[in-house]
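I've put the structures underneath this note.
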Structure I
Amino acid sequence: MNQTTIEQAAQVLDDAAHHAAEVDQFKAGHFNLVEAYEIQRASIARRIERGEKMVGIKLGFTSRAKMIQMGVDSLIWGLLTDAMLEEEGAVVDLKRYIHARVEPEVCFITKKSIDGPLTSLEAVDYLEAVAPAMELIDSRYRNFKFTLEDVVADNCSSAGLVVGPWSRNFDALANAGVRMQINGRNAQVGSTAAILGQPLRSIVQASRLLHGAEMSLPAGSLIMAGAATAAEALAPGVTVECHIGSGATSLGSVMFHTAA
């Protein structure tokens, strides 16, 4: 695939996201996984040209079950910009999205630049804080259907994120209970152990992915560690809350509403 074709695919996906209008999937075999990441970066570059700023990265397929389901043996990842940030506790306008879904996660913020592979022992030293979070995912493809290459090119379906209060309670991350509620009722229940067994491992994986892509992540960047449960479709006029842990080991909660 030449650069012109990459730019054309990037424009299709960027226009779809920018105007909240779904598009058809690309033809099977139209591009490979390496080219999909090139399309992803070219698409995000168009956002940067419009004035958005990079704020971090997100990981996907951090669940072994999801890897098996998609027939892959490694994580995928996408890029986050400031325009994706939704205010915690505020109202989210679903008109910005095509068919938005939400999933519970944890979010890290870095205190040092990550510019090389890290070990598990080093990971915490590179982190400023952790927070409960939720990611809004929104495939730009029709009917939310896609191949692995399609979803990577589409920035791994990343569309928005809501981040709760920051803390340095990293000890609360291991096998913490996760409850995502919609209008007070449990919609998804799980554990942070679904995120690579321990969410801190996402920092190690992120450092390796960045190194492989010859990229670095500045201090003050966000890292969305991956989903702790399956995603839930969003409807207008609901309140969505995510609680992680409980009691002394609680990481806290995060919440938003959708416009009626």
Structure II
Amino acid sequence: MFSLEGKKALVVGVANDQSIAWGIARALKAQGAELAITYLNDKAEKYVRPLAEELDAALIEPLDVTEDAQLDALFDKIKAEWGRLDTLVHSIAFCPRDDLHGRVVDTSREGFKLAMDISVHSFVRMINRAEALMPHGGTCMTVSFYGAEKVVENYNVMGPVKAALESVTKYMAAELGPKGISVHALSPGPLKTRAASGIGHFDDLLNAAAERAPTHHLATIDDVGAYAAFLASQEAWNVTGSVHHIDGGYHIVG
């Protein structure tokens, strides 16, 4: 029903074949998009590069979002190779382990700053650079979680961090809407990803979510990818600024 043929998409956050970003990248490619995929560092490259090559990614570039020079180099490369960008996918988050596993009230200043910088402000920095490459509009997406809206046991400081991510999504959507640039937050239910495994008692959260969701099924990275591919299409041109729950209805049950 829709096509991404000729679209240029940057996907940030592929770590392995269980990553949400990997599910999104596969879906974008399946609908015809050409991909740029990043990896965090040399250690990560050996896992990410084979996946990127599997999708015939046109660009496979390093990106540590704490390094502005790497961000600049990436977007300069996209400009030189493609001249534009149609879709930006931001699927990264980080919090130091001690802060992640502790109470919010005990969060260290440095841990809070780092979590906000990598998980939230990096999305702002990317869109700041992508804006000039989207003269005819585009789609920007990030990944959130229900813990931004309600207290989820053991999600801890990432709840406030994701709440900030959802808020900047709405503000940037309002600012960029007149340019035809949409901004979205995807909010899957709990997923078995490497990043999520750092959350305490995560298996209990998975089991509880499957039991609570009206469908009694957890979301998959393919579910998220399919939804993201639609949002990247022309058919979704008038949708922006929302938090899109992809969770079997998990978020509607009190």
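Any read-out appearing in this document is the output of simple, stated calculations on the displayed coordinates, not a laboratory observation. As the structure is a prediction and not an experimental result, all values here were calculated from the model. Cβ atoms are built from the backbone, for glycine too; each structure is taken alone.
Points worth noting:
- Test item: mean count of other Cβ atoms within 10 Å over residues 27-34 calculated as 12.0, pick one of I, II: I
- Label whose coordinates, when relative contact order in percent (Cα under 8 Å, 6 or more apart) is calculated, return 21 (choices I, II): II
- Which of I, II yields 2.7 [distance in nm of label points 7 Å out along Cα→Cβ at positions 179 and 235, calculated]: II
- Given -7000 for helix-only ellipticity at 222 nm (-39500 (n - 2.57) for each DSSP H run of 4 or more, over all residues; to 500), calculated: source structure among I, II: I
- Label whose coordinates, when Cα extents along the principal axes in Å, for residues 83-186 alone is calculated, return 43, 36, 26 (choices I, II): I
- Given 26, 16, 11 for semi-axes √(5λ) of the Cα gyration tensor in Å, for residues 43-98 alone, calculated: source structure among I, II: I
- Calculated for structures I, II, distance in nm of label points 7 Å out along Cα→Cβ at positions 227 and 243 is largest in I.
- Read-out FRET efficiency 1/(1 + (r/R0)^6) of positions 147 and 171 (r between Cβ atoms, R0 = 25 Å, to 0.05), computed value 0.80, structure in I, II: II
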